[in-house]
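Trainee: Listed after this line are the structures, all set down as structure tokens.
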Structure P
Amino acid sequence: MRKTLQILPAITAYFFALLFIYASISKMLDFENFQVQLAQSPLLSAFAGFISYAVIISEVIIAALLCIKHTRLIGLYLSLGIMVSFTVYIYIILNYSDFIPCSCGGILEKLGWTEHLIFNILCVLFAFAGIYITQQKLEGNLYNTVVRSLVMSLVSAGVIICLFLSSENIIKKENNFTRRFLLHPIIEDKIFDLGINSYYFAGVDDDKLFLGNLTAPLILTSVDTSLSGSSKMMVHLDKSDYKFRNLQLQVKAPYYYLYDGSVPIIYRGSLGDSLARTISYRDAYFTQMVVIDSLRFAIRTQNGQNRHYTLGSLNLSSNSKVQLYPMLLQKQIDGVFDSDGKLIPGRGSSNLIYTYSYRNQFLVLDDQLNLISKLNTIDTTRRARIQTSQLSDGRHKMTAPPLIVNKTITAHQRLLFNQSNLIGKHESVKAWKKSAVVDIYRTDRQEYLGSLYIPNRKENKLSSMLATEKYLYVLIGNELVRYKFRTAL
């Protein structure tokens with residue numbers, strides 16, 4: 001027994017040396033994946049770049065100290081500290097995290113998190129035993145051994161807790177473009193074959209999805225929200241001798257609307273009635289429109305003086321039908337392409353949302369077009385990266401391919417779903433090639449909630465999406481796919 005106690009510190013030292021060497025080599029051999037996993041950690045996301053190197057370097061240094069007799073005690077104290085850190089890390093993940101990632105390498109990856117916690121606790125006790133026996137040989141003072149071990153443990157635990165608190169704040173409110181992918185936030189629920197790939201979402205009510213068709217703009221298609229069947233209606237216009245450029249459909253029950261802002265004209269028809277009548281003609285030219293109610297519309301148009309994109313309202317019941325709000329969209333370069341984006345309704349609320357295409361910002365407006373807030377997406381593109389020139393007639397032309405930041409968007413209640421076009425820090429390039437990435441934000445405050453993947457289908461990527469209380473509907477190629485939220489919005 002006495003001999004066993006004498007060699008226990010050496011056994012402990014070599015055990016931890018082998019453990020740390022094995023763990024560090026495993027991480028180095030699969031370093032990219034290690035960084036990706038750390039970036040998903042609810043404790044370390046914001047510091048994944050620094051910590052991925054720090055952990056490996058620390059493990060190698062501690063292993064070296066443990067192998068040298070004169071520095072073995074220091075190595076044992078550091079082993080205690082790092083194992084306490086890992087233990088506290090796992091405890092917080094198991095008790096305070098909405099999802100559980102994995103950032104372990106080698107055979108430890110096969111352990112469940114509870115088993116891993118037990119393993120770490122045993123390692124902490126083992127390290128303390130090695131320290132105690134070694135310290136007794138040197139000075140025989142139990143009090144000093146306990147105090148030093150306790151200080152090392154408290155400092156290690158405190159560092160992890162501080163990292164957790166600061167990382168959560170950075171990721172959600174001051175994000176440095178580190179995505180956190182939620183654990184199975186959506187589940188593929190049902191698929192409906194539409195036959196062709198030219199559909200877009202025109203609206204939704206309680207039991208039907210409404211689709212427009214880019215190649216057949218006068219056909220309104222409705223699909224049961226259960227994706228059990230569909231029907232088509234050919235819309236007839238009361239007057240149609242116009243040269244339409246971009247005739248589109250939009251549904252807000254109990255009406256559907258057809259419009260082409262380049263003509264400019266708006267038709268309205270009752271759902272179930274194929275005749276659409278003109279309700280607005282030459283009231284306003286516009287490039288985008290959102291139905292607020294049967295007589296009020298939010299539009300994006302161009303200012304007649306400088307041709308800059310401008311948001312405005314069209315109220316058919318008012319004497320002054322058009323009102324512009326030139327201060328809403330902020331010019332950075334040319335006032336046109338730099339302000340380009342998408343105007344959508346915030347379904348489930350009365351708000352409107354305008355998301356810039358080439359910069360990391362979106363605007364939240366009420367139905368009177370009063371600005372509620374300016375919020376940011378997590379990428380770092382604050383200024384549009386575009387090159388344009390102005391033609392002799394005043395029009396602007398793009399002279400180089402732009403950096404697109406935000407692509408497809410949908411909103412429901414206080415959430416915005418934004419398909420990003422930019423890869424973040426420590427993300428898998430392979431995953432990006434196989435999927436579309438959708439980031440989720442609050443619209444009532446600056447807060448990033450997480451991200452999810454929408455897998456490609458037969459090399460077709462997401463083209464349009466629509467969120468409801470329980471489902472996320474997406475159009476991919478010629479398929480309408482329904483994903484169920486694990487938790488209702």
Structure Q
Amino acid sequence: MSDIKKKQLTRANLGLDNKLPVKVIQFGEGNFLRAFVDYAFQELNKKADLNAGIAVVQPIDRGLVSMLNDQDGLYTLFMKGIKKGQETQEQELITNIVKSVDPYQSFQDYLSLAKEDELEFIISNTTEAGIAYVESDTLNMQPPSSFPAKLTVLLHERFKHFNGDASKGLTIIPCELINHNSETLKEIILKYIDLWHLGEDFKTWLLENSTFHSTLVDRIVPGYPKDEIEAYNSKLDYKDNLIVTAETFFLWVIEGGDDLKKKLPFDKTDLNVLIVDNMQPYRTRKVKILNGAHTAMVPFCLLSGKQTVKESVDDSFTGAFIKDAVFNEIIPTLDMDKDELKQFGEDVFDRFRNPFIKHMLSSIALNSISKFKVRVLPSLLDYIKTNDKLPTHLMFSFAALIRFYQGTWNNETLPINDDADIVKTFKDAWALNDYEATAKTILANTDYWGEDLTKINQFTAAIVAALKAIDEQGTEAGFDKFSKQF
């Protein structure tokens with residue numbers, strides 16, 4: 001059926017008239033949340049009668065809210081993968097987003113969400129850079145710039161509207177991939193409460209009646225399949241501009257107890273959701289191996305001419321490089337059962353090779369600096385402490401990241417997608433036109449890395465050598481040369 005003949009994806013055209021109450025406010029409307037959290041809550045609605053509608057908030061001043069509104073919050077999720085050796089494909093129309101708000105365009109609509117009587121949950125995924133304290137944010141901004149400041153405004157509005165009703169506290173579940181994400185978020189909210197003089201009554205209401213739950217999320221979500229969109233559209237009898245693709249694998253680990261298990265009865269679904277006392281072992285394994293591999297490979301593989309994750313791991317050079325980085329430099333730093341870690345690593349590479357998933361490296365490149373700090377740098381530094389030498393692959397990957405942020409390669413623009421200040425810092429550093437000066441400027445930036453990396457023995461020299469090798473010989477011959485030096 002051609003797109004011209006297909007009906008627009010709206011509730012009226014599909015005969016959907018159910019009115020779900022808003023029980024979830026979700027900060028973020030990107031591919032991951034739509035393929036993970038929204039899908040999970042839809043399963044709860046189907047299997048556990050949760051009857052939860054989701055109100056989506058666009059966290060930054062650009063996004064997909066207008067497209068979501070054009071489709072009444074509807075979109076199609078395609079899940080593909082291999083289960084027990086068998087190829088599997090599933091298709092699901094997601095229907096539980098009942099409202100989408102852009103606070104930059106309609107701040108009052110945003111504030112009105114605080115007044116939803118049946119609201120129970122706050123969910124977020126604003127990337128690692130999203131949970132940040134911005135001192136210049138004020139209560140009177142419409143809206144404040146940071147996600148925690150926006151949330152503080154919303155929580156304060158709820159407190160005022162319901163006159164401090166204890167039953168109107170919320171369950172707050174951030175999904176950003178930083179360690180102790182809920183504790184960090186709570187600390188920043190408390191800072192804003194003090195900074196803005198919102199009062200002890202509000203602070204007490206929040207601490208006594210709302211709960212914060214740290215999480216680990218795990219699902220590879222390539223997102224919109226632009227190169228295969230005709231094949232996907234051929235499976236639909238409506239026109240969908242927000243198709244999202246994901247692997248079938250699903251893991252959500254949430255810290256909490258019996259109360260949370262009652263609020264979120266995932267035991268009635270088939271989803272792999274673990275509500276546990278301590279999620280740290282799960283987080284460490286996943287962030288350092290799966291996410292670490294993703295982040296380490298992106299600039300290196302793009303500079304090597306690769307476009308997708310599968311293409312990267314299947315290639316004899318880039319695939320071996322990534323595998324060596326994971327099995328020889330990342331896994332040895334983890335204080336867990338090595339056989340289990342190696343099996344997890346093998347499973348990760350099987351997921352990377354999923355023939356159904358076209359995961360573009362460019363789509364993983366968002367906020368690569370903050371991702372590298374969280375996902376790769378701890379392994380790199382732990383390796384140095386343990387072995388008293390530099391990890392060859394991770395160091396070369398770090399150099400590739402710095403080279404990537406120069407902005408162009410072989411006269412083509414690279415897909416940098418990061419904060420404007422970060423992009424400018426790298427541009428200025430490269431404008432120094434001296435490898436050592438560039439490296440020192442970047443490595444000494446404690447805002448990026450949490451410490452001055454130039455103080456580590458041979459660190460700067462190794463990065464300089466790798467940068468020169470990349471520019472002079474490319475990644476493959478350059479790495480061969482670099483590996484003989486360090």
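Any read-out appearing in this document is the output of simple, stated calculations on the displayed coordinates, not a laboratory observation. All figures in this text were calculated on a predicted structure; none of them were measured in a lab. Cβ atoms are built from the backbone, for glycine too; each structure is taken alone.
Trainee: Determine which structure produced the value 2.6 for distance in nm of label points 7 Å out along Cα→Cβ at positions 87 and 223, calculated from the coordinates; the candidates are P, Q. Please list the in-between numbers first.
Mentor: Details: P: 5.4; Q: 2.6.
The structure behind it is Q.
Trainee: Between P, Q, which one scores greatest on Kirkwood radius over Cα pairs in Å?
Mentor: Details: P: 26.2; Q: 23.8.
Largest calculated value belongs to P.
Trainee: Compute distance in nm of label points 7 Å out along Cα→Cβ at positions 263 and 295 for each of P, Q and report the one that scores greatest. Walk me through the numbers before you get to the answer.
Mentor: On the way: P: 2.2; Q: 2.8.
Top value of distance in nm of label points 7 Å out along Cα→Cβ at positions 263 and 295 goes to structure Q.
Trainee: One of P, Q was used to compute mean projected area of the Cα convex hull in nm², for residues 143-334 alone, and the answer was 19.2. Which one was it? Intermediate results must be reported in sequence, preceding the final value.
Mentor: On the way: P: 19.2; Q: 15.7.
The structure behind it is P.
Trainee: Related question: Work out which structure the value 1.8 belongs to, where distance in nm of label points 7 Å out along Cα→Cβ at positions 303 and 407 was derived from one of P, Q. The partial results should precede the final answer.
Mentor: Details: P: 3.2; Q: 1.8.
Among P, Q, the structure yielding 1.8 for distance in nm of label points 7 Å out along Cα→Cβ at positions 303 and 407 is Q.
Trainee: Taking -10500 as the value of helix-only ellipticity at 222 nm (-39500 (n - 2.57) for each DSSP H run of 4 or more, over all residues; to 500) derived from one of the structures shown (P, Q), identify that structure. Before the final figure, lay out the partial values.
Mentor: Working: P: -10500; Q: -13000.
The value was obtained from structure P.
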